[in-house]
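Read-outs throughout are calculated quantities, based only on the coordinates presented, and are distinct from any laboratory measurement. Keep in mind it's a predicted model, so treat the numbers as computed, not measured. Cβ atoms are built from the backbone, for glycine too; each structure is taken alone.
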Structure I
Amino acid sequence: MRDLFSLERWLPGLAALLQYQRAWLMPDLRAGLSVAAVALPVAIAYAELTGVGAIVGLYSCMLPMLVYALFGTSRQLIVGPDAATCAVIAAVVTPLAAGDATRHWQLVMTMTAMTGCWCLIASRFKLGVLADFLSRPILMGLLNGVAITIMVGQLSKIFGFTFTERYLIERLANAIHYLTQTHLPTLAMSLIALVTLLLAKRFKPSWPSSMVAMVITAGLVWGLDLNQFHIATLGKVGSGLPAFQVPQFPPGLMRDLVLPALNLAMVSFVSMMLTARSFAAKNGYEIDADKEFRALGMANLASAVSQGFAISGADSRTAVNDANGGKSQLVSIIAAAVIAFITFYLTAPLQFIPTAALGVVLVMASLSLTDFRGLLALRHSDRSAFWLALITFVSVLTMGVIPGITLAVLLGLFQFLRNVMRPTDQLLGMDEEGVVRTLGDNEQAKAIPGILVYRFNSPLTYFNAPYFKRRVLALLVQDPHSPKCLVIDAVACFTHQDISVMTMIGELHKDLKRRGIHMVMAGRHGQMTHWLKQAGIRVGDEGILLYPDMYQALRMTRCYREPLFKHDEALTPASAVTPIPWPQDTTLPDAANLARPSEQEAGSVPA
């Protein structure tokens, strides 16, 4: 049992395969062959996008797929080359390589290894929560921008000219000049590839349309000897295992890869988790974000060792897997074996594949990244999310992929800080049944005369403590009933000890005492007693009153003189607090209502 638990912890994919069911074999075999058929042409195209040889794209599929099958927790996810990751790598490495093909390849491998290391570090510190760090609107703007950048970049292969500018804006500014340099035979081959791909999608949707387009265009180049028209092709492609390389470039270049590798790890992981979670929800199981971080790191290290480039979760190949009924991680193993067989024995025909066809495949793959309809829909449903997405999108287009990703990460951080520093808050009241509810939206709840009940919907820490104090004082001034007692829901906001927060509480208590207002804390009785005493703040009759829950705080506070409830029954069993006499003319709540927890209702207090 202990061995099984250890295996599940470190190799969850292998643990799942040890419980394999024979009925899954045929669906997994069919899905594996289909995934290989889709992954092969895409890997070659992405290798061209990354700036390395076609064989490197195949290297980036085999070992990473096997490794993820052992370490991953998703049964459907297929890892491999991805348009966004390849665009990031190319944007970072191309200027550093300065035209040296060998250095370019080595820098790609080094950045891939760094990406894997960042993922393993994140997994070690259980940072799988970062899957939620880049909000969906930010990721939407990022992927839309990356897709446009890729598509414009592939126009040179489709039309047969060469860009001299590096950035998108400059390329678009000179678009007319470049179009006059169109190589007509190359454009004709691009049109043939496009028509073939669209027809295959239309009439044979179960076929790998990218593979069909590449086979037909390569067959035309070989059969009609179209090289005489100067149509660019892949040329001779190596085969067999990769030769081990020791990076031979100035060590200083590695400094230029550290932060881009961190950005790449973040974007790859977030993108992968979106795919993995959607298919896990569809198939009725859960995935572990921390283990997925580790699996992504191990897969990237495996890609670097096999001379490949960075990989991520591939949504299109995962969709192919799910559509063909794939049931387990065996699909990745089968697909990797098929690609390995082609890499070792069938690379010769690959030399006839025209680069124009690869450009068309990349453009069509990039279209799947775009979601302009969803971007525009945000304008009506959530304007702040729309502006976040739009700023990220424009930044990628104008500044480049790497600055755009950096800005996306910063926007995600700022969005988080804003929610923590300026959270929603609520005033609470009671309904006729004695249940604590949010005031405002709920007409049944009414304010308690003489008492202001406040909830702050964020953990209190040093950077939002001043805001908390300002809000409390402002609400006390705005209350027309001139409350003599402030009750704070300590459960919602006092989650950890912070000396800055305790200092603020001490100052707030002194301010309230001068105004003749009692300060009461409801919830976290033991922790709050310890923390306040450590900070030197008086607790009890002459200080802050502490109660185990909201109901006892409202029931026992001596500053209130009006009936709270329509019922009159005994108080709940005695707690660890010292009872304070309750006025004789006040009725009491029934025990059932006292035991009922406060409702966590949404809504903010008007400023």
Structure II
Amino acid sequence: MKNISATLATVWRIAMPYFRSEDKWAGRGLLAAVIAIELALVAIDVLVNQWQNRFYSALQAYDLDTFVREIWIFVGLASAFVALAVYQLYLNQWLQIRWRQWLTRHYLGEWLDDATHYRMQLKGDAADNPDQRITDDVKTFVEQTLSIGIGLLSSIVTLFSFVIILWGLSNAAPLRIPGLDFAISGYLVWGALFYAVLGTALTHWIGMPLVNLNFEQQRYEADFRFNLVRVRENSEQIALLKGESAERERLLDRFGYVINNWYGIMSRTKRLTAFTASYQQAAVIFPYVLVAPAYFAKKIQLGDMMQTGSAFSSVQRALSFFVTTYRQLAEWRAVVARLDGFEMSVSSAANIAAHEPTIGVTPSTGSDAIALEQLLVKLPNGKPLVAANGFAIQHPERVLVTGPSGSGKSTLFRAIAGIWPFGTGKIAIPGKSSLMMLPQRPYFPIGPLGDAVIYPAERGTIAPDKIKEALRAVGMPRLAEQLDDEAHWNRTLSLGEQQRLGVARALLHAPDYLFLDEATASLDEPSEALLYRLMEEKLPSTTIVSIGHRSTLDAFHTRNVRLVPDGEIHVLGVGAPVRAAPSEAR
């Protein structure tokens, strides 16, 4: 009971925001329409149950006129049922897509807000497979929540409607205990109740392990799919290293978890299906066994017997809701648990500052320099990495940051960008200043080349002629005429070409502060020198901060700052000037 209450509380927390959102009136209206139609369908079932009594009684009495009339009544009821069922499905699917659209936008917004997606990876939540949560799990949650919710409501209304009918039919020919002057009122109702409670208890006992098995199955499936994507993304490196055999074994090992867990699902499902199928088949004959003594004693007619069987089946089906939907409930609970875990991961990553000290990145006034005060950058496990105090990057100087590999240069850049919260201290950035980070491997979204180059700006914000000019300037004239070509640019272009496009992106955005994290390391020295001279020419008012290991980079920077070891951490020094002015490097 405690687990059920917790699951329902989680469902309420996930579901209700949509019905309070900007789309609430459409959502509430569609839900009300679906519920109203479901109630109408139950009412038609009640009318059909009453029709069965009249119809079979007419057959028993050889009453042709009544038979014909009842046929036309049935046609009317059936037509109404079909029309309502069609529109209920249509409105249900309409509600599903609107609800799913809102949830998807909500989760994407939370996941992609303020680098939360990146922090989830840093905190070890990368295996949580947000792609599956936002696609498969949201879709399944919406579908099954509506299906189970409407089904439960229908079962409750059906139960109350047919219990009244069944109680009346039971009292028309009450069951008497042989040898006793005692009759059991409503014995058909008590028989249905006993039958359903026994079936529900046994079903839960047999099928309870399916909840955890379904949860694990989705996790193993997602992990296997994630590793397949990793192989596809790194196919070149795998081919160069001849790593196909190693990858095959690694993937088959992960797929082994999928198979073994599936065998567990198969075994448990076999037992559950054997019981539920037997239970449902027995339910077909059980009501007629109960009412047969009254029929053969000629206390009721054939119509009464058929109506009793139908009413009993409706009551038993309503009471057996959890029996017939147990597998769906098990899958639904697993989906709810995964979405709950995803929300908790997003919340934890987004609110790191609420649980532990973090680096404060704040706008500064009255200064045009980036200032680091009492800064201590740490790893996610809390281990100190880089320290800096009283360090400033003046505008618009050129700073080269050097130091041993693994000393924390890239992590320091991430902290300045505001996406690395682990640590303490303050980073003050001039208000309204724009920062751009160019990593060693730049990101280009799949789509038209023009959109990829100006990312994250939207199409139309930068004129095509300017994009072409930037591409020619960075040495990519052949791409200047391919702005509308769509491709996976991180695959089709070499890393050196991607780095040229990264510099083109910087030229087009012209940020106040540009940080290059070995952003030209894949180019030869003459090409690298050309791009740095280009940035000096095209971005004269931009502060450039570079990470690099080549000594030739000194010529394009006015100050060299080195990370020097100090015990277990590295300290950012003030740095010495390497040249007087940018013009001397030309």
Structure III
Amino acid sequence: MRSHMCGEINEQHLDQQIELCGWCHRRRDHGGVIFVDLRDRDGLVQVVFDPDQAEAFRLAETVRSEFVLRVVGKVRMRPAGTENAGLPTGAIEVFATEIEILNKAETPPFPVENDSEVNEETRLRYRYIDLRRPVMQQRMRLRRDVTRFLRNFLDDSGFYEIETPFLTKATPEGARDYLVPSRTHENSFFALPQSPQLYKQLLMISGMDRYYQVVRCFRDEDLRADRQPEFTQLDIETSFQDENQIMGLMERMIRELFANILHVKLPDPFPRMNYAEAMRRFASDKPDLRIPLELVDIADLLADVEFKVFAGPANDPDGRIAALRVPGGCELSRKEIDELTNFVAIYGAKGLAYIKVNDLDAGLTGLQSPILKFIPEPAITAILARTGAHTGDLLFFGADKSSVVNESLGALRIKLGHDRGLVHEGWQPLWVTDFPMFERDEKNNRWSALHHPFTAPNCSQEELVAAPGKALSRAYDMVLNGTEIGGGSIRIHRTDMQSAVFELLGISGEEAQQKFGFLLNALKYGCPPHGGLAFGLDRLVMLMAGAASIRDVMAFPKTQSAACPLVDAPAPVTDAQLRELGIRLRKPPVAETAS
């Protein structure tokens, strides 16, 4: 039906008779001459209808936005002064001799020809219209290009692409599983995989040596801008390589990806920072290095003050007091500071103490703060010196449990960086390493794995069991502009170490056999040292596209409530289907009404 794509027509096609198919992006009637911007996946081309071509002109008069058209015509140069430098096809036009309306279209629920703001629910309900918009076409094309490059790189590096099952066994990996009832195994369920973690480890035991997969994963968890109930990972595993070798290979892959797709040169090598330093300086294990603001610990300077707001955390082993210096922050009004106080309250902070440094050389009289009367002058002087405060700066303070201070000041740092235009342009990749092996779940009085229970510690089994809270893991995360785009680790490859980790996590021997017996048995049969990494493909493409959410780089995403307005899913099923699966729904209790 067509000889060319709309977006590929240029001066090389001059005087050629061509056939095009696409959608009417825009129709304009200019004093007897009709112009139609014809759009397909590759771009736009201007088509001209002249009254001399009577039948084609008559049909062109009936064309409206989003009509599906077939056009026959000859390529010619646009008249001087009418070129469109913003279009790849902007130097030429197609003089139409024939037009066929392949299908009419109702007026779309929102315009396709521009990037006007549209309610996201509407965009997702009419996703097939939304995906026609040029910006979405570009993002889908970028996603295609990224995926193709990554596949080619791994193929050339000796990796095998191997598919792993979608119907598998429920295992604890940190989020709720999506369960699938089995019709043939009564009262039993499959689970959709949160990741192919265990299968890829089994592939290493199988001698596959290097594996990758572009794979869908499923997690029934609360959603955020960078989370979806189903998402895509680039999953990678390799044998006989340590963390430095794996990180080096993955870093080269991402560096070459950006060079080839975005024509951007990333640092070589990527900087590395251990977890403890990242939390100390940026209160985050995925710090955005484009923001120059850093936290400074000052608990030692306030340990002896009588002000309990500071004295308590200063003398608490689990407490932290940190200062955040905001250059030029004195210009913030009291109302703006109150708004920031409300902001950090979202993260559990009970308040937001501050000092305005109006005139550093004037001593205490040059400072403005409601907390000055509670802190001795020597401590204030020491705080100003340690934070490197200058006249015009504003110091914010967090004092609480370390977790609260880190979450609240970490979020405040990012907010202030963006609100005050402090974010530097460009790309800032980073490896974060040396994560704690475990974190303490105080509510349940037990240890939990910071990454997952198959991550290898960097110490002996004896040292791990003796001091699990001090053990570090052989894990590594790749961070880009404050977003974790990939996380991985060296895995446990010995049965005794894996059993020890399970025991520390409160997983009994019987439970371990029930849930992970297949892995423990497989480890006995010559498991090689191995490790890997999984990249969040949606997040990576989101960053490269400059999009605000991974939903903007997925063809058919879910809403914040994990629903699909397009097909109205999830949806009820018939009683017959439920009976076949042996499932009976429990109706919610009916609230009693007052008589």
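Here are the numbers for this structure:
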read-out	value
Label whose coordinates, when distance in nm of label points 7 Å out along Cα→Cβ at positions 238 and 278 is calculated, return 4.7 (choices I, II, III)	II
Which entry (I, II, III) yields the derived value 50, 37, 26 for semi-axes √(5λ) of the Cα gyration tensor in Å	III
Label whose coordinates, when Rg/Rh (Cα atoms, Kirkwood Rh), for residues 54-397 alone is calculated, return 1.19 (choices I, II, III)	II
Structure with the greatest value (metric distance in nm of label points 7 Å out along Cα→Cβ at positions 22 and 414, set I, II, III)	I
